[in-house]
Structure P
Amino acid sequence: MHSTPEVAVLRLGHRPGRDERMTTHVGLTARALGADRVVLAGDAAGRADTVCDITDRFGGPFETETTDEWRPLLRDWEGAVVHLTMYGEAVQDVEADIRERHRERRDPVLVVVGAEKVPFEVYERADWNVAVTSQPHSEIASLAVFLDRLFEGQELDREWEDAEKTVVPQATGKKVVDAEGDSDAER
């Protein structure tokens, strides 16, 4: 999709019984809005199969990884680290600097998205602690807004490779076609 360096999303924390859909949607949002991969840490790793299944059916490239140890990834990341938190700097105030570092300096970007209380070491390691509003809301919304601003809307025109199924945009109804062009569902 983009010839810029990698954008990876690290999902920290996962509250079993509460965050199944949230963690899955972090991965799906990362995929749909331009990231190259998602790393699901700890208990969040169980959601990887769903993200991989969507990638297999609707195309890629997109990688889904799991880890029990996220600290080495964060510590050793060679590029910019952006931590999405409502306690950070306003996204509109720092997005140009982050884009410049990603595009002009060619630094990969690691976007950290938490579920529960994020360890203070993440705040310290981050090059930017970024808030999408200073109001409580979903980490999925923060990730979507951040990626859209990072890519300036270009991710919305992404071409998907190896898709088994494609959604056909239309004003009303639903239309999904398989790789051969046969309609899968139409209303």
Structure Q
Amino acid sequence: MLKPDYPLTTERLLLRPFTPSDLDAVHAFESRPDVTRYLYWEARDLDAARTGLETKISRTAIADEGDALNLAVTLRDSGLLIGTVILVWTSKEHRQGEIGYIFNPDHHGHGYAPEASRELLRLGFEGLRLHRIVGRLDGRNTASARVLEKLGMRREAHLVHNEQVKGEWTDEVIYAMLESEWTP
């Protein structure tokens, strides 16, 4: 079981469980079409953001395959919520997981996504003893690809038109890192 001692602290960020009071901050970026462009879901109205937040609030520990940590990313100096990160235990037998992230575009370009995601890699490799962690993205999302590359993840696959998302065929790119490649 993985139940971190919250908050998790990085140089500039705090990662913590979500609370109901995070609704406005979450809605502020989940309602933006530029944020959801490469995601499976459309921009969320307040009710959809509330429903999504309820799921996030429940994801604070990983006990078994399929469980996830979904954490709020806040600035250490102000407490401002700027994004969300997720670590999913995808296979117990194969010791595999997946990371993901969504950040408010108002805070892009400062290295926050790799900083927060590096903490998830640490939790996955050191806390869950995962063998392999992947990051999957829409092939058009070059900014997300740069985040995974900054983490030292290698591009392993480019699947051409493998999914139909929002009515169009999209490519999926998969990045990965092995436990033996992890350096904190």
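For which of the structures P, Q does the calculation of helix-only ellipticity at 222 nm (-39500 (n - 2.57) for each DSSP H run of 4 or more, over all residues; to 500) return -7000?
Q
Figure out for me which of the structures P, Q the number 47 belongs to, where percent of Cα pairs over 15 Å apart, for residues 122-161 alone was derived from the coordinates.
Among P, Q, the structure yielding 47 for percent of Cα pairs over 15 Å apart, for residues 122-161 alone is Q.
Any idea which of P, Q comes out highest on distance in nm of label points 7 Å out along Cα→Cβ at positions 42 and 106? Intermediate results must be reported in sequence, preceding the final value.
Numbers: P: 3.7; Q: 2.5.
Max of distance in nm of label points 7 Å out along Cα→Cβ at positions 42 and 106: P.
Could you tell me which structure in P, Q was used to calculate relative contact order in percent (Cα under 8 Å, 6 or more apart) as 17? Please report the intermediate quantities before stating the final value.
Values: P: 26; Q: 17.
Clearly, the read-out refers to Q.
Compute mean count of other Cβ atoms within 10 Å over residues 58-65 for each of P, Q and report the one that scores greatest.
Structure P comes out on top.
Taking mean count of other Cβ atoms within 10 Å over residues 82-89 for each of P, Q, which is largest?
Q
One of P, Q was used to calculate Cα extents along the principal axes in Å, giving 42, 40, 30; which?
Structure of origin is Q.
Thinking only about distance in nm of label points 7 Å out along Cα→Cβ at positions 10 and 26, which of P, Q has the largest value?
Q
Throughout, read-outs are computed from the coordinates displayed, never taken from laboratory work. Keep in mind the model is a prediction, meaning the values are calculated, not measured. Cβ atoms are built from the backbone, for glycine too; each structure is taken alone.
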